[in-house]
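Several structures are given next for inspection.
Values in this text are rule-based calculations from the coordinates and carry no lab data. None of the values given here were measured: they were computed from a predicted structure. Cβ atoms are built from the backbone, for glycine too; each structure is taken alone.
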Structure 1
């Protein structure tokens, strides 16, 4: 069953100055969100395969929208994250079904590689609920400069029978990182950690 998408929202964020210091190159993030119908709203369903398939569909769609919004090639993407807000007619496991089993593989294709786990968050919420989409480097979890987040919110969603699914992709880490750790130049990208 394909996702029944009510709307897609794409936003970009570009930081050029931080604490009076020029950020060069600017740090850019893109957020893509889909507001979808929850096929299991209002009832318990043991088999969540339909939501798992929707997650797979949205991983590629939203990841590609982020890369396009940043105006980069997939290989230039540096970090990623995912999140979902389930309307009150659903349950937290509905978000888990979308986010965890299959959303990651097509997202990794959209950003070229992606050896590291995709950070995630989920919650139940009403209209205009916000969620922080956690971020980490796509190829190495120990790159501290890329530990970050971007807030996702849709003014008229999720309705009780909807789910907001969000993906964030960045073209860099935090502005002016200086707490040490593995640098992007040191990434091996084999085990998802270093």
Structure 2
């Protein structure tokens, strides 16, 4: 009984690195306030995901033992939501509006993922596709949590630091739609990986 760590790491990187409510918030915060002023918010976003990973992990592991078919249903529902989100991303356009004042802090970042449907879908997908039935809830949850946190600490700074550059060089240009189409395509590809190639 185990977690498919390598496969999950690929899935996690594709999800953490592609657009969603959290990355769009990081992009906008970096663009408006600069990288260093946005650091507390960025760290809050990264650690905030742990607030839902642990409750989901223990609840889903117990549910998987009692009703495995629910796990399968959750996997497809989560995948469907992420594909729908990718469609919205493809039609999303960057916003370069500047905002004066105090940047959001660590506490503001903590609540981003608990209110983020993509985060819930990503975590459910991780547990349903990459954790073998019967795996210890503690081991599975700690592994999922550690891999996601590592991906976030690696990738969130790029979204934050790149916010200003991306927003001010591509917003309103002919290249902007192609950027968003590419990011949406990566999101769909990650879902297909989970459904057809990312299982344990």
Structure 3
């Protein structure tokens, strides 16, 4: 399915601003836990990598990082980081079997339509090596709507997300919740779940 054009337009137009807003993203304790659970040299997919700040941090930590995004401007920023293979790709273009030791899907799949989420999670499960680690974070709630910038969001409850992960073959083992502001400046609740493949 084609990504939402308005969401992509916002990210292409505001890539530099997004990089500024997320400049401290590498200090996320959930990211530290994800990196710490993987061996040096592990193959990692940063799905919906944005400006590449997290991908670059993972590469500096000794991981082999493939970073994908559907925004050309985000991929251009990410491609400037050493040790990161950046490529333009939609969620539907993630394919392959037993490729990654870890997948970092941090506030990316929330832009996918709810009907497409099972398909995307199934593809990620296939791409993840057995026993590998998936990190997924989404804005929590119900329904779908656009923010003040025009980006389309699909919201999930913790129970709904965990159910989808289990149906795709994952085994959730930890979760976290929080409330933060993003590019739009609006406060939003979120849920993050770590799962084994």
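One table, with the values for the structure above:
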{"read-out": "Origin of the derived value 14.8 (mean count of other Cβ atoms within 10 Å over residues 16-23; candidates 1, 2, 3)", "value": "3"}
{"read-out": "Origin of the derived value 19 (relative contact order in percent (Cα under 8 Å, 6 or more apart); candidates 1, 2, 3)", "value": "3"}
{"read-out": "Structure responsible for 13.8, with mean count of other Cβ atoms within 10 Å over residues 24-31 calculated and labels 1, 2, 3 on offer", "value": "3"}
{"read-out": "Origin of the value 1.5, where distance in nm of label points 7 Å out along Cα→Cβ at positions 136 and 168 was derived from one of 1, 2, 3", "value": "1"}
{"read-out": "Computed -8500 for helix-only ellipticity at 222 nm (-39500 (n - 2.57) for each DSSP H run of 4 or more, over all residues; to 500) - originating structure among 1, 2, 3", "value": "3"}
